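Please go over the structures that come below.
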Structure I
Amino acid sequence: MTLSEQTTADLGTMLEATDQRLHEMTCTPEAVNTYSPAEVAALWDLRDTLGAMLPD
């Protein structure tokens, strides 16, 4: 599947936002204790999916 430049850019933006959110959720002990492991795992799954969709 070939993605348009706009779609690729949009996916990249979503991936960056997901990375930022994961950092916020895991960067301190307080943050780690705030979010459920399932919530963090769901974001990791989303990140993996977005990353797999982007061309190399």
Structure II
Amino acid sequence: VEEYPEAGLLRLVVAGGIRVQVRPSGTEPKVKIYGEGVGIDPTSAVEAVIALLA
């Protein structure tokens, strides 16, 4: 887990090149979640992020 307080960002780094970033919206009362898969099959990256968030 990496924290970037100046940006209000929390980054989770998991196995297999998967990163999940969580931050508050700047204009709305909600949280935004971004998933990234680096150097892996796009389908398996999406499945891994969904499993992590479930």
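Every number here is computed from the coordinates shown, using simple stated rules; none is lab data. Because the structure is predicted, anything quoted here is derived from the model rather than measured. Cβ atoms are built from the backbone, for glycine too; each structure is taken alone.
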Practice prompt. Consider the structures I, II: one of them gives 12.2 for Kirkwood radius over Cα pairs in Å as calculated from the coordinates. Say which.
Written response: I
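If distance in nm of label points 7 Å out along Cα→Cβ at positions 2 and 42 comes out at 2.4 when worked out from the coordinates, which of I, II was used?
Source structure: II.
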Worksheet item: Here relative contact order in percent (Cα under 8 Å, 6 or more apart) was calculated and came to 24; which of the structures I, II was it taken from?
Response: II
Response to the item:
The highest value of distance in nm of label points 7 Å out along Cα→Cβ at positions 10 and 34 among the shown structures I, II is in I
Item to complete: Assign the value -26500, calculated as helix-only ellipticity at 222 nm (-39500 (n - 2.57) for each DSSP H run of 4 or more, over all residues; to 500), to the correct structure from I, II.
Response: I
